[in-house]
Structure formats: structure tokens, C-alpha cells
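All of the numbers you see were taken from the coordinates with simple rules; none came from a lab. Since this is a predicted model, take the numbers as computed values, not measurements. Cβ atoms are built from the backbone, for glycine too; each structure is taken alone.
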Structure P
Amino acid sequence: MTSSIRTCLWFRDGRGREAAEFYCSLIPGSRLETTFYGDNGYSAFSVIDFSLGGVPYQILDAGPMFTLTEAVSISVATDDQAETDRLWAALTINGGEVTACGWLKDRYGVSWQIFPRRLTELTTSADKDVSAKAIAAMMKQTKIDIAEIEAAVRG
């Protein structure tokens, strides 16, 4: 059996394709795949299939019945601080909101976690002292600053 699994994000404002194009412009190896427009007799809708860095997603742009929440987020582990900073800036401009610990909400209402891979190494370290210090430092941040977390780990 072959199946196609995608995370589907419900959009309510007719900006689903715009969002998918924006996301694809940010993440290398991403592409817009297909867009289907329909009308079920109740309302017009669109389905946009796209991939971010090879991971499949779908946007169902179908009106106000449901809203996006932080219960679903797109998590991006970056190679370095520069990539973290680039994505953070792009996703928070024009109405994005910062939250805590590397989380943000973009202008479309989608939640993201943007963090350098090094953060995972530090917070999951077998050395419990390293892990505890890294987590404590991370909890004080909005955008992750890995140099600051590494400094906290060193003491």
C-alpha cells in the first residue's frame, strides 16, 4: 500500500496559496506542487500541496470554521545562528508575533519553532548539568541565541 501523508493547515482568509509561496521561498529544497480550486455548494475552497525542504504539507483554504493554533507548529532545525536569524526575521515581519523559546507565529497565524541544531545537542546532553543549564538559558529567550546558551553552559 502506498500512501501520501501530509500535515494539513486550515486557512480561513483566502491567503493559503500566498502563504505556501512565501514558505517555499524561505526554505531551500521547497516547492509548490499543486493547487486545486473547488466549490462544494456551501463555499469555495482551495487545496494547496507543497513541500518544505522535502517535507509534504497541505493548506486547505476553506473559510472561518476553524482557526490555526499553537497546537500545531512547523519545527525547523537550522544549521547555524545566521540561518536562525534569517528565518526568524522573515517570519516575524509584517504582523508576525514572537513568543518564547524559539517559537513564533507568522503573519498568516502559523506557529513555527526556529532553532539551531546545536540547541538540541545541548538540551539533550548526557551531562545533566549541561542539559539543565542549556534549558534554563533557553527558557529566558524568545529567538534562540545559541552563543548565549553556550556561554550559560560554560558558566
Structure Q
Amino acid sequence: MTDKPAFTEKQYLGREWIPITIRLVLALICFAVYFFTDERENNGDLLAVVGFAIIIISIILGFLLHFRTRVINKSILLDGLWTTRLVKIDLNSIVKAEKGTYSRYLFNNPVYNLHKKGTIRFYTAGNDAVHLTDRDGLVYIIGSQHLNELMRAIQEEMKK
């Protein structure tokens, strides 16, 4: 038993390109409307404040950790934000591990430990995921930015 993880990945909430683009477009719209308002209107200043608030929130979300994935000691540890519980998936109970896509949709919300229709989902960004099936038929879908490294680490830990 070693204390050094075979794989570690941190996924942050504010680093996916589609939500960043949406927030920046909203900020640009606020700044454009502010620029074209007349000097007579006092409410136009509120648009500049909202635009700067959107940019500041985007910067803060870029450093906000959603969850961390670690493969260590024949298990996968997933720990999230402050109030979330540590999820430990024992690799001894896994019968099948395969690569796949997270979802067929273009837009996906970040989720942590979402139980839905016989699956448990962990996702922040990207399209790739590892599908793990345990002895009871429960499927764990773990989204990853580094799918090949995660899959390699899982397979190595399962062989031990």
C-alpha cells in the first residue's frame, strides 16, 4: 500500500469554454449598452457595474475547484467542494471499465455524485468519460480531461 496516487486530476468549475464565452458575451453586451446610453440616464451606470461583476465572477470561478479525482490503493477517490462527501469506488468490485463519451448533448451541467437511472455521474467539462460497471450493475460515469491517463491508472490498479 502506497500513499502516492497513480493518477490525480483537478477539475475547476469556471474553466469550460462554453460558459466562459456566454459570460463574456453578456459582459460585452452590458458594456455596449452602457456605451450607447445617453448621459441623461442614471441607470446606465448600473450596466457597467453588472459587466464588471460578471467578469469578476468569471475570474473567481476559474479558481473554484469542483472535484478532484485520485486513483490510489485499488480505489478511486472523488472529493468535491466544501459540503460534499468523499466518494470511494473500490476497484475490486468493478467488472468492466471502458472509455466513452459523457453525454450526447452539447451542453452539460457540472454534476457531482448525481444518481440517475442506474448511473452515478461525476462531470465538470469535456466530452470524454470513463464508464465503470460494478458487480451490482451500477454504472459510474466519471468525466475527465485526461481520459487516457485515467484509464491507464485504473487498469494498472485493477491488475494489482
Structure R
Amino acid sequence: MEVTVQRVRTSWTKRSRGGEAAARRNAAPVSFVLPHMPPGFAHSIQISEREGFVPRARQTDLRWIDVSLRDEGDRLRVLARVGPLFGLPPRRRRPPAVRLLPGQWVRWQLNYRFSSASGTRDWSYWVDTFNIAYGLVGRDVFMSEPDVVVDECGPVR
């Protein structure tokens, strides 16, 4: 099963909810050209307010990426796993898994919001964008329009 996974996590605090900082955050890309990676690894990019929204890339073992991937013979079943449930903004029920044919790819987005238990720190937020392709693809596959888009982002107030 030939699968290519890229996760882009953008994180920020309440300080970047408006103005110039929000403009920088909103300009952060949701996909990148792929580096050469060994099988079983994902391209993981972190974009954070703390680092001025400058992307930092690394290779991550696929087992540590929050997606469920299952080979169903002629299709790949993809379902993004939900991270910490207490961080989910309100949203309707979850969409079903996506089934990709060879050569197709999906962009799946989930967002989260957190407050400190004591209320001493700012609210913090993050959005995970999973770009997942099935079959042999080029290094720039995620720079094109996805075949399937799943937007599970809820309001973060």
C-alpha cells in the first residue's frame, strides 16, 4: 500500500486572533512540497505563533500521526482521529471515513481550542491539516487541488 501523509499543524494563542498577527497566521500554507522520505514516515510541519509562523518540517513515524489508514483492496480508507476531546469546539457529528482510489488525495482539517485549568494563561488554538495521497504521487502532489476536502473545523470564538 503506497500512502503519502503530510500533517501541517498551525498553533496560536489569543494574541493572534486579530490584526497583523492573525493575517500572518491566516497566510500560513496548508500544504508543502514533499521531501524524500523513507516508507512508514510522514512529512510533519509545525507552524506556531511562538516561532513567528515560520514552518518547521521534520519526518515523523506514521504511527504518531492521528489518522487511521486501512487498505481495503482497491481503495484506501482514511479517517482523521480526534485528538484531545476536551479541546474540540462545538460541531455536528463527525463525517464518515473517506475512501480513496489510487491517484487520489484528501485534505482533512480539524481544529482545537484550549484554556488553562487555572485561567492564568491565554486561550490557545491549533488546526491540523492532513494531506493524504493513495498510490504513487509526485513530490508536489499536495500543491494541487485535493480530490476530496473534509473540513471539520468548528467555531473557536
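For the structures shown (P, Q, R), distance in nm of label points 7 Å out along Cα→Cβ at positions 36 and 108 is largest in Q. Among candidates P, Q, R, the computation of distance in nm of label points 7 Å out along Cα→Cβ at positions 20 and 132 that gave 2.9 used structure Q.
From P, Q, R, which structure was relative contact order in percent (Cα under 8 Å, 6 or more apart) = 22 calculated on? Structure of origin is Q.
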